Every structure is written in structure tokens, then in C-alpha cells.
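Derivation of every value follows stated rules applied to the coordinates shown; laboratory data play no part. Keep in mind that what you see is a predicted model, and the values were worked out from it rather than measured. Cβ atoms are built from the backbone, for glycine too; each structure is taken alone.
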Structure 1
Amino acid sequence: MRDRLSTLAPEQDLVVIGGGINGAGVARDAALRGLRVVLLDKNDFAAGTSSKTSKLVHGGLRYLEHGALRLVWEACRERRILLHTAPHLVRPLPFVFPLYDDSRVSPWRLRAGMWLYDMLSAFRNVHRHRMLGLRRADQWREGLRREGLRTLALYYDAWMDDARLVLANVVAAREAGAATLNYTAVTRVLTRDGKVEGVEATAQNGETLRLRAPIVVVCAGPWTNALLATLPHASRPVAATRGTHIVVRQMVNQGFTLAAGVDGRIFFVLPWHGQTLIGTTDLADDGDADAVAATAGEVDYLLAAANHYFPDAGLGHSDVIATFAGLRPLRATSGATSARPREHDVLEPAPGLFCVVGGKYTTYRAVAEEVVNRVVRRLGRRSRCRTATTALPGGAVPWGPRQHWEEGPLWQKAVADCVEKTGLPPLTVQHLWRVHGTRADRVLALAREVPHGDRPLCPHFPHITAEVLFALREEMAWSLEDWFFRRSRMAYAPCHGLDAVPHVANLYAAELAWTAQQRANAIANLQAQIEATSLTPLLRASSRS
């Protein structure tokens with residue numbers, strides 16, 4: 001940590017607070033334009049809401065019902081950009097939208113909505129939608145309840161690895177010259193005569209630093225209100241809502257867009273790392289953003305909604321592998337929680353202090369472009385945004401997004417060549433390409449350099465030893481939680497990656513010079529975090545109440 005701080009120049013053009021998707025996007029855009037940028041986060045990058053999403057890059061089909069045509073148009077455009085600039089992390093996924101006799105949406109409205117969705121994407125989505133009758137629908141049902149089914153709409157959106165998409169933006173910012181520091185908490189924004197002049201922050205080792213900059217951008221999500229409370233005339237622009245997801249055994253191979261029977265809210269059933277992800281909820285939550293968690297009631301809500309559409313699944317508490325919850329930093333407005341706008345705002349509560357509120361994950365790049373445009377104008381610079389056409393790290397692959405990229409001949413040849421060159425199993429090579437894209441070559445080079453670098457971490461996963469070392473040396477993964485929850489998703493699997501913990505902890509201890517006590521503490525902290533994602537503590541809390 002001290003080495004990272006010692007190389008940090010005290011004078012910057014821009015300090016970005018918050019290493020979620022918006023902050024990482026702003027840092028990348030600004031660094032590509034030649035600005036001196038520092039990105040700070042008090043935890044790991046994407047440790048908050050940005051790793052606890054529905055894992056979708058999507059146009060937002062459900063927003064059509066609220067007339068948010070501009071938001072959907074922008075999201076469809078940004079989906080297309082990400083499919084091209086990060087094809088290893090954002091991949092097409094077919095979705096089924098079923099219509100039943102008791103659905104509140106009529107067939108003609110669904111059909112019209114699907115055509116509008118295609119139009120707003122300029123008919124440049126992966127494929128156009130199709131309306132399927134019952135005979136043609138069987139191949140897409142995958143256990144979906146047939147009773148009362150009238151028709152299915154088949155359309156395309158995209159799946160993403162949310163935590164690694166944030167990381168890709170952070171790495172891109174760093175490669176363009178930005179300083180990117182996780183585990184460095186901003187304690188206050190510094191002002192003079194009402195104008196911003198920098199920030200004060202504290203590193204994990206307790207070291208305090210002051211950074212001077214004429215512009216500070218706050219992308220702190222649900223922590224925004226607490227940060228702005230340190231300023232005179234503090235405001236509270238964020239009204240957070242909690243979104244909870246559950247992970248269960250594998251049920252589906254494509255996405256399902258469904259309406260919960262209790263309240264009609266849209267939720268998704270999705271394939272995710274060989275399992276199924278179900279979510280999400282939307283409940284007002286003004287509690288501690290550091291302690292957000294799913295509730296037993298939300299889990300029961302999601303189980304009931306999924307069982308309504310997949311009755312043969314018979315999901316119960318014992319089927320819940322893991323849970324996670326995040327807070328959406330929506331704009332504070334009056335009215336019902338579900339009616340709060342998803343569009344973003346860029347506020348300026350003090351001269352030189354820009355604050356990003358709201359917005360969709362999918363549109364983060366456009367939000368960053370808008371913010372950095374304002375920054376360069378304020379600084380009197382002239383520069384243009386390059387992020388729409390510049391591939392993210394690992395994304396400059398020779399195959400395009402028109403199909404699932406692993407199905408194409410160029411993908412198959414790349415995998416075959418790599419298998420022949422390295423002698424690694426095809427599943428391992430495919431995994432490395434899917435996670436790292438073209439940067440897989442660097443992981444493979446490391447696997448050849450270090451002893452047993454190609455050793456699998458455990459029998460249940462394709463991850464190898466070199467990936468952990470790469471995460472430590474190249475991806476700023478300073479804790480076991482960083483590896484198990486975000487650089488990989490091992491913590492969310494049925495075994496939670498526990499078989500790999502001793503080996504990974506040994507790698508961390510050797511790389512970071514941990515003592516035996518530090519290693520033991522790190523393992524205990526990881527196990528506590530894994531326990532917190534299970535259903536057990538929720539059921540205990542529910543029984544006590």
C-alpha cells in the first residue's frame with residue numbers, strides 16, 4: 001500500500017470517488033483524454049451495488065410501459081457498443097417473455113412493445129424478436145408452466161460479468177495513466193471559499209493523504225448522502241432501493257422475463273455460472289449501506305414467484321445456494337418506490353463537485369462521457385470521448401457479437417491453437433478466454449513461469465493457480481474476498497470454493513508476506529462473508545423477529 005501511495009502526485013486534474021461502474025467509467029474516459037486522474041474506493045472495486053446486479057446489459061424492455069423511450073433507446077445503443085468493445089464480458093442471451101390467460105399485458109400490446117424495442121435498437125440487435133405459438137414454443141419453454149400459456153415472445157438482450165466489467169474499466173484507466181486505489185476511503189471533500197480543491201482520504205494501513213484537484217466527481221452510489229453530509233448546506237439526493245437476488249441449482253439455459261403474481265413486478269430467471277439466478281426485488285432502504293443484505297421475506301417472494309412459473313422445480317429454502325443484495329442509488333423523488341426514475345442526473349452541489357445520481361448499469365459509458373465532457377469544459381481543455389470505439393482490456397477479439405462468440409469458427413480455432421500450445425484441458429482454455437479475453441495470454445504466460453501455475457484450484461472449478469497470482473499482481477485483489485467474490489465467483493457456487501481456500505490463502509500469504517496470524521484472520525473473514533450470503537442467518541433473524 002505504501003508503495004502505491006508514494007508514487008501518487010499530490011496535484012491532479014480530477015479525483016473520482018467510488019470504484020463502482022460509474023466511477024470506473026469516468027476514470028477510464030478521463031484518463032483516455034489525457035487528464036491526471038485518481039480513482040478511490042473505500043472497499044474493493046465493484047464491492048457494492050456494481051457486483052450485485054441482475055448481470056444484464058439490456059435495453060430495459062419494462063421501461064417501455066412507463067414511456068421512457070429515450071432511456072431505452074440510449075440503453076440499446078450502449079448494449080450494442082459493449083457487445084463490440086467487451087465481447088468476452090458482455091455476450092448475447094436469448095430471453096423468453098411468456099403471455100398467459102391471466103397476464104395483465106394483452107397479446108397486441110406485447111407484440112407492439114417488441115416491435116418498438118426492435119425499432120429503438122435501430123433493428124441492430126443481435127436478432128429481431130419472434131412471437132411463438134404454442135407448437136413452436138415448446139423448444140423454448142424449459143419447464144415453464146404450460147397451463148394457460150397463450151404465446152411466447154423471444155427476444156435478445158445481453159449477459160455480463162458485472163464485477164469484471166468494472167475491473168476492465170479500472171484496468172483501462174490505469175493503463176491510460178490514472179492512479180486507481182481500492183481500500184482508500186475518502187473522509188471529506190476539501191473546499192476553500194465554497195469551491196472544491198481536493199479530497200482527504202485514509203488508506204487501509206491508516207496513512208492519510210491529501211489530493212489537490214479543481215474537480216471532484218462523486219460516484220459513490222448509496223454512500224453519496226453520507227459523503228455530501230460533510231459539506232456545508234448538505235443535501236440528500238439519493239433515495240436507495242434494495243434489489244435482492246437468490247442463486248439456485250441450474251434450471252434454465254436462457255433468460256426468462258416474468259411478472260410476479262403478487263405485485264406484477266418484472267423479475268428475471270437467468271443462467272449464471274452453471275446455476276440459476278432469480279431476481280430482483282425493489283424495496284425502499286434508507287439503512288446502513290455497508291450492511292445491506294437480503295431478507296427472508298424477499299427470498300420467499302422470489303421463490304414463490306419462480307415456483308409459480310416453474311412448478312416442477314419445487315424450489316424451497318434448501319435449494320437456495322446463496323443470496324446477495326445491492327442498493328440502487330436512485331434520485332430522491334416523491335411517490336411510490338417502483339415509480340422512481342431510472343434516468344441519471346449529474347448534480348453540482350458545490351462549484352467543481354459533480355455528483356452522479358441514478359442511472360442504469362447499461363448506460364454507464366454514456367454517463368461517463370457526459371460527466372467528462374463537463375469536466376474538460378470546466379478545465380478549459382478540448383478533447384473528445386474515445387470509449388465508444390476503444391475496446392476494453394481483453395476485448396480486442398477477432399470474432400464479433402452477432403452470435404454467442406464461443407460458437408464461431410474463429411473462437412474454436414483460437415481455443416484449439418491454445419490447447420495445442422499449452423497442453424491445458426480445453427475447458428480451462430475456454431474459461432480463460434471467457435474471463436480474460438485476449439489477456440488470457442498473460443495469464444498463460446504466468447502459468448508457465450511459476451511452479452505449478454497451471455494447477456487447478458479445486459476439482460469443481462476451471463480456475464488455475466496463475467489466475468490468483470494474476471489477480472494479485474495485475475488486478476488489485478488484496479483480500480481473499482476480492483478473489484472468491486469478484487475476481488472469480490467461487491463463493492456463490494454450491495461448495496462456495498471452500499476446498500480451494502487453503503491453497504489460495506497460501507498464495508496470498510506468500511505474495512503479500514502475511515504472518516500465520518494474518519492468514520488465519522483472512523480465512524476467518526472470508527468464511528464469515530460466505531456464511532453471510534447463505535440463507536441460514538436470514539432464517540435465524542426471521543425466527544427471532
Structure 2
Amino acid sequence: MTLRTTCIALLFTAVLLTVNIAVAQSALIADAVAQVSQYDVYEITFDWSSAMYENPWMAVDLNLELTAPSGAVAAIDGFYYDTDVWKARYAPAEIGMYTWNAALTDASGTFSANGEFDVIASDAPGFLRISDDNPMRWEFENGAAFHPVGIQDCLLDVNNDGNPINDWGLDGDFRAPGQHLPGEFADIDTYFSTYAAAGFNLFRWSPNNCSFDLYERVAPSANRYDILAGIWGDQLVQAARTHGFRVYMGIFGFQPPHLHDPRPGRMEAIRRAVDYIVARYGAYVDVWELMNEARPDVGVPDTWYEVAATRFAEIDPYQHPISTSWERPDLPYIDIMSPHWYASEPPTESAAQTLLQIVTIRTQAEAVAPPRPIMFGEVGNVEVNWDAQSADRLRVRAWTAFFNEASLIFWNSSFAKDYRVDRGAANVYLGEEERAYVRVLHDYAAAFPADTFLAAPRIVAGDISAYALSAPERVGVYVVSQTSFDAPTPGAQIELNVPFAGSAVWIDPRTGAELARFDIQAGVQVLDVPSFIGDAALSVMP
């Protein structure tokens with residue numbers, strides 16, 4: 001065969017290959033269920049060969065328009081999932097028949113698919129929103145109040161089995177000398193069901209913060225994402241939502257790419273990363289967090305924040321609120337203040353220290369912008385995750401935060417009671433005792449609507465701290481001893497303005513047990529606090 005003949009044959013073979021690829025790619029095949037519950041995640045899987053793409057995340061655009069029964073149109077993006085598989089996800093709010101049209105575009109052209117699905121009624125409340133009645137509190141789309149008690153944990157492959165989301169330490173004890181691993185691991189469903197049963201209702205996932213990373217590359221030339229990490233992330237948020245948790249998701253960890261170099265090409269890479277995160281996880285997430293314990297260098301403009309927040313506003317069909325850490329109260333597009341707090345104060349000081357943290361961040365924020373919710377993104381102890389006072393400390397912090405319009409996300413390290421960090425954040429042990437305390441708070445708080453506001457009790461007698469809340473049909477008081485968590489505190493009194501007559505119950509926040517019950521009249525009056533150990537809570541209802 002001559003050289004010319006060989007070249008012609010090779011060219012013919014290349015043309016045949018091109019034709020075969022075109023034929024194989026001539027139809028966009030979609031698969032999805034026909035029916036989904038309101039606010040559940042409707043997922044469409046697209047069968048499309050990825051073999052011809054060096055970087056399928058960048059080579060293909062998958063765009064969808066979904067038309068609700070009302071005629072409202074939502075635009076979402078799909079994303080590359082794995083070999084020959086693309087997906088799109090949407091959480092529908094309306095009941096009835098939706099239709100959708102998808103367009104997949106690559107260098108060879110645009111290919112389309114369409115479909116429909118029926119949304120049936122459910123008791124799901126919808127996504128979290130900042131309350132219209134009180135901008136310091138939370139509610140669901142259906143108006144029901146949400147009082148967060150959050151949790152976070154490490155997501156690392158501790159046992160080296162290739163999976164970082166099945167290594168959940170749970171109820172560990174003191175380890176033998178030289179032992180660094182937990183004695184036992186819990187699976188993800190056991191972990192989430194255990195903490196859900198205790199009243200925890202918010203899970204913070206901060207990628208690359210004691211967690212696997214989602215990104216291989218975020219750069220002007222191209223973005224690439226980790227296929228396996230993306231699937232782990234899917235499994236994580238799906239399990240959290242299955243067990244009733246709302247999801248607070250970080251976008252980047254300690255070192256967001258290009259934070260200190262906001263040139264246009266780099267900012268375009270950040271936009272692409274936001275696009276991917278919204279497409280993949282937006283239907284499961286309630287709150288976005290831009291980064292963890294990071295901010296631009298001094299003198300670097302705030303372009304990074306503005307680019308990311310603006311992109312969320314442009315493409316997030318649910319308009320989830322946005323946070324960042326370190327907190328930036330001066331930025332108008334940051335919706336939540338999210339400080340971190342690690343300390344190991346005595347429980348007699350926990351109420352005052354919690355209030356100080358809240359007042360400090362609230363004062364800073366309200367000096368530059370309207371009131372916004374305060375959600376501590378990380379809370380725990382210093383030096384050691386458990387000590388003889390840590391359970392009382394946790395309980396008082398959580399109750400004080402609720403009574404002062406803030407919420408806490410505890411960084412859990414319940415794999416053992418002896419996790420130590422020299423002079424650093426040691427997280428917190430959330431074992432059976434701590435979970436029992438959270439359950440009492442959860443049940444107590446559930447009676448308060450979103451339009452609950454601070455009230456002003458006056459201490460008449462006793463070495464106590466006292467905080468109060470008032471709602472149209474509910475009044476609450478929380479008192480804490482300033483002297484002892486071991487011996488009873490008798491003889492305390494508070495003065496309180498009660499807007500309605502009704503019945504009142506004092507309870508023990510440790511157990512939920514009733515301490516006293518009595519009828520109460522409307523108006524300003526002095527109330528006796530029954531003898532209590534550590535702290536006590538009052539609930540008044542018509």
C-alpha cells in the first residue's frame with residue numbers, strides 16, 4: 001500500500017469514527033420517575049456518551065426549563081455525574097403536572113429531550129427561610145417555625161476502606177493508651193437516626209474542612225470535579241434529608257481558590273464552581289456557606305464574595321440564604337452571621353458567655369446592615385472534647401442561644417471522650433447525656449412560633465441570670481444559677497409582664513420533668529422560681 005493510499009484509508013476510518021460518534025450521540029435519552037412528592041427531589045438521568053470529551057464538565061452544557069402548573073418557569077442546569085451519565089435535580093413546590101424541556105449542547109450541536117411529572121401533596125414544609133415576622137428567626141416555606149440545633153462531624157476515611165462517609169464515631173469512651181481510632185464505627189443511617197431522635201435538625205457539611213474535597217481543579221483554563229467525591233456528597237445530603245435534617249453546605253473550605261487574586265478569568269472559574277454546586281446539591285440544601293474560616297488578604301477587594309453571591313442569586317432557583325466564615329457583617333449579600341466559638345467556661349458562666357458572644361456579633365452586624373439571623377457555624381470546647389462539666393455547658397449554651405435569638409451548630413467528636421488539642425478547638429462530645437438535654441430543648445422550643453421576640457424579665461431575688469421570650473400565645477423564661485450546678489438554688493424570683501391569663505409550668509431542662517404548675521394572670525407580676533439545680537425553664541400558655 002502506498003503512502004497516499006494509507007493516508008486516504010486513515011482519513012476514511014476517521015470519518016467513519018466521527019459518523020459513528022454522531023450517530024451514537026444523535027438522541028438525548030432521559031429517564032425519570034413519573035410522580036414525586038411536593039418538595040421531594042425530582043431527578044432526571046440522561047444517557048449520553050462521555051467518551052469523546054477530555055473534560056465532560058466543561059465540554060457539555062445541559063440546561064433545563066421546568067414549567068409549573070401555575071405557568072411559572074424555573075431554569076436549572078444539569079451536571080456530569082459519571083461515565084455516560086448526566087443528571088438534573090429539582091425540588092418542586094407546586095402540586096400538579098410539571099413539564100420540562102432539556103437542551104444538551106456540545107461542539108457538535110444541541111440535542112433536546114422533554115418530559116413531564118406529577119407532583120402530589122405532602123406534609124413537607126419546604127425550604128428554610130428567614131422569618132418575615134422576626135428577621136432573627138427561621139421558618140419553612142409553609143410558615144412553620146424552625147429552631148435550629150445543629151451538628152457537624154468529620155468526614156474522613158478513618159478506617160481506610162475507601163469510603164469517608166461510613167466512619168461515624170458514636171458514643172465512644174476513653175481509649176486505651178496509644179489507641180487513636182474509635183473502637184467502633186456507626187453507619188450513616190445509625191448516626192443520623194440517633195441524632196435526629198435527640199432533636200438535632202441541621203447538619204453542616206463543610207467540604208475540605210475535616211472532609212473530603214469536591215474539586216480537582218478550579219482554574220481559568222478549566223474546572224474539574226472529583227467524580228467519587230461528588231457521589232459521596234450525594235449520599236451524605238440524601239441521608240441527612242431522609243432523617244429530617246436540613247443541610248447547611250459550604251462551597252469551599254479553608255483555602256477557597258483565587259480568594260486573594262480576583263482577576264476575571266479566576267472569577268469565571270468560581271462562577272463555574274457555583275453553577276456545579278447549585279445544579280448538583282441545590283435541591284437538597286437549605287443554606288449556602290461560601291468558605292470556612294477564610295477571608296481575602298488585607299487590601300484585596302471583596303470581588304470574590306460579590307462574584308459568588310451574585311452568581312447564586314442568578315441561578316439558584318430556591319434562593320437559599322448565604323453565609324460565610326469568617327463572618328462579614330458589612331457585606332449586604334451575606335444573609336447570616338456565622339461566628340465560631342470554642343471555649344470551656346464553667347457552666348455557671350455559660351449563659352453570660354453565650355450572651356456576650358451573641359451581643360457582640362449582633363452589635364457588629366446591626367451597625368452596618370439590618371438585623372440578620374445569627375447561626376454559630378462551629379461551637380465546641382477547647383483542649384478536650386469532654387470533661388465533667390461539658391454536658392452542662394452545652395445545655396446552657398443551647399438554651400441561652402434559643403432565648404437570645406441565635407442558634408448553634410456543635411462540632412461533634414463523639415468517637416471518644418479523650419480527644420485533645422493543645423490550646424485549640426477540641427470540638428464537643430455529644431453522647432447520651434448531651435442528646436437527652438437537646439431533646440428537652442427541642443420539645444420545648446417547638447411550641448414557639450417564628451414571631452417570637454425577646455422579652456425583659458427583671459430579677460427580684462436570687463443569684464441567677466434570666467431571659468424571656470414572648471409570642472402571641474406563648475411566653476417563656478429561662479433562669480440559670482450563677483453560683484452552683486450541684487446544689488439547689490432556692491428562693492429566686494423574677495418579675496415578668498405576661499400578656500394573657502393562662503397556665504404556667506416550670507420544668508427541669510435536664511430531664512423535662514415538671515417542677516411546678518400554677519395558674520397565672522395577665523399583667524406585670526412577680527413569679528417564684530421553684531428550687532432548681534443549675535437551670536430551669538418556664539412555659540406560659542393561654
**Study point:** Structure with the greatest value (metric Rg/Rh (Cα atoms, Kirkwood Rh), set 1, 2)
**Key:** 2
Study note, to complete from the structure: Highest-scoring structure on relative contact order in percent (Cα under 8 Å, 6 or more apart) (candidates 1, 2) is 1
Practice item. Match the computed value 5.6 of distance in nm of label points 7 Å out along Cα→Cβ at positions 296 and 416 to one of the structures 1, 2, and report its label. Key: 1
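Quick check on the output: -0.61, -0.76 is log10 I(q)/I(0) by the Debye sum over Cα atoms at q = 0.20, 0.23 Å⁻¹, for residues 240-279 alone, derived from one of 1, 2. Which one produced it?
Clearly, the read-out refers to 1.
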Point to revise | Structure from which -10500 was derived, helix-only ellipticity at 222 nm (-39500 (n - 2.57) for each DSSP H run of 4 or more, over all residues; to 500), options 1, 2 | key: 1
Review point. Once Kirkwood radius over Cα pairs in Å, for residues 224-519 alone is calculated for every structure in 1, 2, which label goes with the largest value?
Key: 1
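Ranked on mean count of other Cβ atoms within 10 Å over residues 312-319, which label among 1, 2 comes first with the largest value?
On the way: 1: 13.2; 2: 15.8.
Across 1, 2, mean count of other Cβ atoms within 10 Å over residues 312-319 peaks for 2.
Using mean projected area of the Cα convex hull in nm², for residues 48-159 alone as the calculated read-out, with 11.5 as its value, let me know the right label among 1, 2.
On the way: 1: 8.0; 2: 11.5.
So the calculation was done on 2.
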Point to revise | For Kirkwood radius over Cα pairs in Å, for residues 352-447 alone computed as 16.4, the structure of 1, 2 it came from | key: 1
